[in-house]
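All of the numbers you see were taken from the coordinates with simple rules; none came from a lab. Just so we're clear, the structure is a prediction, and the values are computed from it rather than from any experiment. Cβ atoms are built from the backbone, for glycine too; each structure is taken alone.
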Structure 1
Amino acid sequence: MSTTAVRVDRRWWALGLIALAQFIVIMDTSIIGVALPRMQTDLGFTQESLSWVFNAYVVAFGGLLLLGGRLSDLLGARRVFAAGWAVLLVGSVLAGAAEAVWVELAGRAVQGVGAALIAPSALTLLMTLFGGNPRELGKALALYGAAAPAGGTAGVFLGGVITEYISWPWVFYINVPIAVAVLIAVPALMPRAQVKRGGIDVLGAVTVTAGLGLAVYSVVRAPEAGWGSATTVLGLVGAIVLLGAFLAIQARRGEPLVRLGIFRTPDLGAANVAQLLLGAAWIPMWFFLNLYLQQVLGLGAFASGAALLPMTAMIMLMMIAVAPRLTGRFGAKAMTVTGLVVLGAGLFWLAQVGPDGTFPADVLPASLVAAVGMGLAFIPSLGTAISSARPEEGGLASGIVNTSYQIGSALGLAAITAVAATAGAAEIADRVALTDGLSTAFLAAAGIAVAGAAITALTLNRRRTDQPVA
């Protein structure tokens with residue numbers, strides 16, 4: 001079936017499947033949040049190592065996204081999309097059945113591999129189906145973009161329901177029937193693409209994933225081992241060496257995982273930096289806000305998940321109805337900068353939480369402000385990063401921007417976890433100290449968002465007047 005043979009109505013059904021893919025891969029980062037305390041008790045995680053239930057997924061996800069994008073360009077996005085769902089299914093079963101820490105982390109890593117195949121191929125399919133019409137592309141990107149934060153926050157809610165009323169393994173098993181349904185639907189809805197000639201840079205994929213994983217591990221361990229300890233210093237030096245080796249490999253290979261020249265494309269690098277810092281501010285906010293709701297305010301799993309639903313509604317409203325229209329009028333740069341500033345303001349507000357706070361006064365208004373900022377910044381920076389590349393490198397551009405967001409999320413969470421632990425976040429029994437640590441985490445995330453706004457203002461040059469008004 002050629003691309004032109006896909007009927008208009010079928011294209012929009014296909015978009016639903018693509019949005020579902022984005023929803024699920026992001027939901028899988030957050031659905032474990034509410035379940036973490038019970039997983040900690042059942043499997044024996046320490047408070048410091050608990051973040052690896054998140055990081056094992058995100059490091060594999062972010063580290064292999066570039067490979068996923070390259071495979072999409074070579075093998076065809078539909079094939080890679082389907083393969084990713086099959087791998088995600090296997091990882092979900094493994095993580096749900098785990099009875100030991102290492103099995104749980106292995107399952108989460110396999111889930112991350114599946115997500116790394118799904119995410120760039122989904123964006124490539126979206127551009128294949130809608131890239132010829134700027135107005136339709138704007139609407140498609142808005143729906144796709146809204147699926148990400150919706151999946152993140154809805155994951156918290158679903159995780160609360162499942163943990164409270166069923167059992168935590170089902171936060172993973174929920175993927176199984178969804179994956180089966182998607183695999184059945186893919187042949188009927190997604191366009192085929194011919195297999196292209198080209199090599200696959202496995203060594204590049206290994207070095208970048210190992211480098212990112214070592215960097216995250218070193219930062220997470222730093223509060224316990226000491227920032228000046230040999231373990232921390234050697235780990236960070238090793239990460240730098242591995243990432244430097246990755247760049248050297250890419251520069252010398254005839255068919256690299258990443259054509260380094262792509263970063264000379266106007267605005268592509270700047271838009272990816274914006275996405276990286278957006279993830280580094282947003283994901284830690286979600287992680288520590290969930291801990292504040294449960295460990296300080298004492299909300300149960302279901303109530304904690306429900307408390308974050310207003311954020312989901314606000315983000316979806318901003319991304320679908322507001323951000324595309326404002327981007328068409330004011331341009332991607334203005335909206336990305338504004339969104340990051342508003343996100344920073346919401347995070348600074350959250351940093352004022354106290355040990356005797358309440359959800360209506362201390363969490364709800366600040367979280368809604370943060371959601372407005374996320375909704376304004378995400379779509380224009382994502383659209384700029386993807387549309388800046390050449391059409392034949394759509395999978396690569398998709399992999400790069402997804403990598404930027406996910407690695408920003410992992411490194412941001414690792415760094416802020418270390419800062420928060422130093423400030424008292426590891427003291428679960430002392431509610432005052434715990435709150436001080438969480439407040440410090442929100443303040444650090446606010447700083448990242450504001451830094452992102454400043455960097456974007458200085459580096460993003462183009463005023464995107466070709467963005468459609470929805």
Structure 2
Amino acid sequence: MKKILSGLALLLIISACNVSKNVETPKPALPVAFRNAAENSDTSSIADIQWKNFFTDATLQKLIDSAIANNYDMQIALKNIEQSELLFKQVKFNYTPQVNLNVTASTSRPSDNSLNGLSLSQFGVGTKHIEDYNANLALSWEADIWGKIRNQSRAALAQYLQTAEARKAIQTNIVSSVSQGYYNLLMLDEQLDIAQRNVRLNDSTLRIIRLQFNSGQVSSLAVQQAEAQQLAAARLVPEFEQNITIQENALRVLAGTLPSKIDRSTKLAELPVTDNIPAGLPSAIVSRRPDVKSAELQLNVANAQVGIAKANMYPSLNITATGGVNSFKASNWFNIPASLFGTVAGGITQPIFNRKRLKTQYEVAKIEREKNVLQFRQSVLNAVGEVSDALVRIEKLKAQHVIAANRVNTLQQATGNANLLFKNGMANYLEVITAQSNVLQSELELASIKRAQLSAVAELYRSLGGGWK
């Protein structure tokens with residue numbers, strides 16, 4: 001008995017050691033600063049700003065609030081958190097013994113020629129039935145010698161934290177998607193207004209050309225080309241109206257509500273585009289971006305799974321104990337202390353014939369861990385790339401907007417001059433139609449560039465990990 005106790009004590013001492021060494025989270029090769037980032041020493045980032053302070057338009061804030069509260073992906077993410085939390089709490093009980101209450105009562109009539117039958121006859125108990133009444137508590141406990149239960153808890157904790165990061169990732173995407181959809185809606189409003197203005201301008205030009213045709217100053221070709229130009233601008237009106245309705249429906253569905261009109265008073269031109277946006281340090285993206293953090297947590301899960309697979313290959317120590325009351329007669333069942341009984345046993349189980357299968361599971365778990373290391377590095381690389389892409393878009397779209405705005409001003413002046421010259425007979429109808437066509441396209445393009453600028457800023461905010469605060 002002393003030898004057995006000494007052996008069990010030795011196994012318990014070993015329990016402080018893990019059978020598998022964890023792989024530390026790799027330190028990805030990060031640049032000192034993001035490409036195309038503003039050259040300054042400011043380490044702050046727009047991702048640290050709460051989304052309500054970053055998106056200040058009242059209508060946009062209401063849409064984002066509704067989307068966060070009602071979006072079905074967000075609600076599913078919250079249910080996943082609840083589910084994972086319950087599983088994590090349940091794993092904690094793996095350390096405690098398993099206790100079962102057993103109450104049984106049985107009777108049997110053995111054969112007269114059986115050992116039990118002969119015994120009944122020999123001892124003259126006066127009955128040919130054997131009765132057994134038992135009530136006991138059975139305890140079973142597995143010692144965490146190799147850290148298997150500890151690794152199960154670590155895996156459950158990491159998976160629970162992953163669900164929280166998944167919720168953050170969904171919220172950042174929701175904030176970005178709603179803001180970009182809203183900017184697209186304002187762009188369509190602006191483009192619809194541009195198309196309607198050009199239709200009115202073309203109507204005025206068409207009336208003048210018809211008057212000239214009636215007086216014999218121009219041919220029917222001039223009227224036909226003026227009508228074609230007017231119809232080209234008019235066709236854009238229902239197209240933009242259609243796109244506005246579709247965009248409103250998309251925003252409502254994203255917000256978890258039925259499709260309906262979105263009341264708004266803000267104009268696209270009223271929204272400012274922030275200059276010199278601080279992106280912060282690339283090293284901070286690892287802890288700020290939910291998808292990168294989730295990849296890091298997945299490595300923790302993989303480490304735990306390797307430990308569990310390795311521990312399954314080693315002996316397991318199980319201790320069992322049973323105690324209660326037992327009697328062959330119902331009348332003596334609870335006769336205490338005469339009916340009391342108890343047993344205690346300890347056993348060590350070492351897998352032999354299934355060791356090859358367990359070895360394979362262990363090797364597969366190690367490969368899975370190596371894959372998670374690569375996926376973590378890839379998530380960091382993708383995050384840095386997204387930030388750099390957003391920064392260059394902001395920089396180059398700013399230059400495009402300046403050029404496009406100058407072009408619009410030039411063409412608007414050209415259109416006004418062409419109309420004056422045409423009314424005074426110093427320009428032909430083709431020059432007027434060409435000027436009106438050019439100004440229409442340039443104004444539509446300017447609105448598109450402004451929307452792209454606002455969307456690029458929203459994308460930078462998301463790619464830096466902003467939006468979940």
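Quick rundown of the values:
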| read-out | value |
| --- | --- |
| At a computed 2.9 (distance in nm of label points 7 Å out along Cα→Cβ at positions 242 and 378), which of 1, 2 | 1 |
| Relative contact order in percent (Cα under 8 Å, 6 or more apart) derived as 23 - corresponding label from 1, 2 | 1 |
| Winner on FRET efficiency 1/(1 + (r/R0)^6) of positions 186 and 306 (r between Cβ atoms, R0 = 30 Å, to 0.05) once structures 1, 2 are ranked, highest first | 1 |
| Origin of the derived value -25500 (helix-only ellipticity at 222 nm (-39500 (n - 2.57) for each DSSP H run of 4 or more, over all residues; to 500); candidates 1, 2) | 1 |
| Origin of the derived value 19.8 (mean projected area of the Cα convex hull in nm²; candidates 1, 2) | 1 |
| For distance in nm of label points 7 Å out along Cα→Cβ at positions 130 and 418 computed as 11.1, the structure of 1, 2 it came from | 2 |
